[in-house]
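Trainee: Input: structures, listed below.
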Structure I
């Protein structure tokens with residue numbers, strides 16, 4: 001090497017160059033011997049490596065044979081050599097896996113850097129601990145609660161995090177030992193709804209834990225998609241070539257990707273749908289007792305869930321569609337104190353001839369009055385009928401704020417409930433509320449609300465856009481012997497109920513109208529008439545039912 005100093009600096013400044021230039025991948029051939037191949041980064045590996053470089057906390061959702069563990073090992077080998085005093089902790093469910101597979105691979109990759117730009121070993125090698133002359137070191141640990149005691153890593157890598165039996169306890173303990181400014185990497189194929197990996201994934205989706213989420217899919221891997229086609233069950237047509245944008249559209253239309261590699265994997269797992277979903281499709285399978293069936297959850301997740309076109313309010317608000325003319329919207333609001341793990345949420349749903357879909361979703365820590373401010377911000381644009389959950393009384397502050405900003409009272413759903421004691425307890429005598437609760441108390445209506453919610457999802461009349469809502473559904477379990485459901489311990493159902501109460505009003509209010517319930521009839525007549533004026537709809541027949549008969553099907 002002519003100029004080792006220049007080459008060292010070049011590598012230190014460019015991990016992409018250093019990895020592709022010097023690191024080779026060990027691959028076992030058909031004779032059981034190891035061959036080495038140059039590390040040529042694939043598109044999904046470039047994407048992940050960028051995130052590893054730029055973000056301190058990373059979680060990676062992957063399929064088997066994705067080359068993610070290999071990439072992370074290469075990155076850690078690079079960091080050990082080109083960052084002085086860099087300390088790495090590698091963790092697996094079993095110590096043997098951590099030291100004989102992960103640590104061994106990192107060290108072997110480290111040794112591939114030329115001697116002129118590589119720091120030597122500082123002491124004799126140990127299977128679970130390697131140190132280098134620049135002060136860097138790497139240690140292997142099992143995922144036990146006291147496994148990392150006495151070691152303060154700069155970077156912690158937990159491989160196959162979903163399969164660590166004591167993963168949650170270990171992680172809590174390990175985070176207390178992490179060096180200031182240290183990085184964390186969690187990578188795994190899914191393994192049900194475990195306490196560490198799935199929970200971290202679910203919170204990363206909602207932007208609540210600071211983790212950068214990298215989700216990769218087999219059908220974008222150039223090794224496995226050479227003969228990729230998209231097929232729809234029960235349909236004869238096949239889509240052979242498409243771009244990434246169209247792939248999402250195909251999935252929403254019920255198409256699934258397949259290839260010769262995919263079929264080989266299906267055979268490998270004996271066509272077990274759950275195993276294929278986890279190992280190949282990197283899908284978190286819901287538990288058997290979920291209120292919404294696993295089949296329905298997976299269908300909505302693959303066909304309808306989409307990336308928002310925009311995120312607002314510190315990324316707490318996800319927006320899939322801007323307001324449209326001559327379209328009716330309903331907003332469901334579920335307020336809370338907004339403290340700790342207590343979340344405030346709202347959803348705006350669009351009603352069309354083909355069904356109901358999410359267009360806006362807020363999930364954050366706003367207090368009830370501030371939630372009213374945020375809700376008005378979007379209500380003023382979409383002009384929805386607003387349905388607020390008054391369970392616990394938090395809804396009063398939210399609706400008061402909506403009224404203070406001038407949102408029309410006839411566009412705020414009133415259930416017809418008049419409870420003097422309830423109003424006196426929570427409204428503080430605020431005359432702006434009136435003598436009728438401007439919202440809904442879930443209470444005894446819970447089974448009916450959830451029944452309508454499940455029915456609309458099962459029959460594809462409500463389309464789920466949000467990955468955050470899907471995450472809640474996976475931990476929303478039926479309560480045995482009842483017609484209701486509740487979230488698993490440590491999880492939430494805020495988004496579920498903000499949507500469910502909106503769907504309940506959409507579905508049941510027209511029935512109440514037909515049954516001559518005057519308070520609801522008056523409310524819907526005023527709302528629909530107001531919407532016609534707001535949207536400039538001049539084609540009215542003068543009959544609310546005829547003008548909006550599609551809503552009453």
Structure II
């Protein structure tokens with residue numbers, strides 16, 4: 001019993017802006033209630049309930065009325081509360097709900113309810129046609145939600161009627177998590193396919209994400225290119241007293257403890273790191289791990305060598321483009337040099353300024369990803385929401401011929417495809433804007449990359465078909481569900497195969513809007529007849545108020561508020 005009804009409710013307001021289909025923003029101040037269930041989902045199977053949530057905006061009167069039944073436990077159990085305009089809360093004692101259906105063709109039905117708390121209440125009103133959620137979003141059963149309008153104590157009120165029938169315990173999406181604990185001894189290199197690569201402390205943000213994507217790709221719906229990760233333990237092994245001393249001095253300059261030009265110091269530290277040779281033990285580990293994957297043919301493969309700091313590619317901080325990425329690297333000597341360049345890049349001026357602004361450690365543990373390159377025919381970036389408006393119903397794809405670097409770097413105007421999410425995560429093509437696509441980036445046989453001009457016919461048509469775009473969108477939704485947040489996904493296509501090259505959380509959705517900053521210190525109002533202002537407070541009450549003064553003001557304001565009502 002206690003697990004089934006283990007929940008709490010809290011009245012309050014939602015204050016913000018609403019934009020529909022990327023239209024203009026409207027400010028809204030909504031009175032309502034939050035309900036949080038703390039019980040175990042396993043105990044809710046077979047439960048049936050009807051809940052009415054309502055309030056009268058003019059007076060701040062709220063009520064929460066629930067009638068619930070659970071097999072073999074209780075039947076038609078009423079519970080809830082009434083919140084008076086003055087703030088007093090009274091528990092519900094009795095409840096009777098009657099909803100009179102007017103037929104399927106009618107938009108509205110009638111309802112009436114009687115309940116008792118501190119006194120007897122009777123009210124009636126109109127019920128809108130219900131919105132039915134059936135077996136969706138992990139819900140096994142059905143859920144009906146209807147808007148209501150009513151009058152109680154001669155005051156106009158609004159609210160919701162929510163009715164549900166839970167068939168069984170809701171299913172949870174299983175996430176492929178590392179089955180082992182963080183190892184006591186961290187190896188110098190790990191393969192992307194190893195479970196240990198999923199630890200961000202070992203592989204950094206980018207490497208950890210690739211490890212998780214590799215395990216997620218085992219259903220063969222997409223491919224993650226093979227490779228290895230030079231771990232944060234290798235970086236610690238690489239650090240010399242000279243590098244540590246230079247990094248320490250850089251911190252003093254960055255935090256204004258020493259007066260010197262930050263850009264010049266960043267350049268000096270980067271040069272010191274880049275010129276420091278890799279210890280033989282790291283070179284040997286890189287060589288052995290790559291040969292385990294590619295054998296003696298490893299020299300014939302080209303790799304992307306990418307930085308993977310422990311602070312980047314997270315929900316809090318992206319750091320995209322702040323550190324080094326080298327493409328088409330071939331041969332062990334060039335791979336070793338590329339690893340040093342990646343480690344040196346975290347001391348670049350742009351990266352240091354980004355870290356400093358975001359409160360990150362300047363000399364942070366850093367891994368390096370060495371990943372097989374794919375000679376993609378088409379590649380690009382996908383956002384599981386609109387990157388400008390953060391509209392979650394729009395999946396935005398940008399694409400160009402060749403490698404995705406031309407899209408990521410912004411060197412060309414790519415094609416832009418927008419998909420719209422419908423009910424049950426179905427997708428439809430919303431729009432296709434063909435970009436100019438003047439050039440593409442391709443891999444060279446001798447190593448590295450080259451830029452080629454595209455012919456007129458390729459420029460005039462979309463490089464991505466409707467079918468491929470929809471397939472990409474479906475994969476992106478699965479990846480988003482795994483990460484439990486909107487994603488920025490780098491992808492590529494070769495033949496009939498889709499390659500996922502990287503996935504990171506979108507960080508712009510958490511950024512505060514101008515409206516949020518302007519209203520940051522607002523207090524919630526209980527009803528429409530209350531007002532809140534901070535005008536002139538700084539002049540009238542420049543210092544701290546005493547408890548006696550606070551009590552006097554509270555008493556005066558409470559009396560004034562009651563008189564207005």
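Just so it is clear, none of the values below were taken in a lab; they were calculated from the coordinates. Here the structure is a predicted model, which is why all the values come from computation and not from measurement. Cβ atoms are built from the backbone, for glycine too; each structure is taken alone.
Trainee: Check the numbers for FRET efficiency 1/(1 + (r/R0)^6) of positions 410 and 442 (r between Cβ atoms, R0 = 25 Å, to 0.05) across I, II and tell me which is largest.
Mentor: II
Trainee: A value of 30.1, 88 was computed for Rg and Dmax of the Cα atoms in Å; which of I, II is the source structure?
Mentor: It was calculated from structure II.
Trainee: Right, next: Quick check on the output: -11000 is helix-only ellipticity at 222 nm (-39500 (n - 2.57) for each DSSP H run of 4 or more, over all residues; to 500), derived from one of I, II. Which one produced it?
Mentor: So the calculation was done on I.
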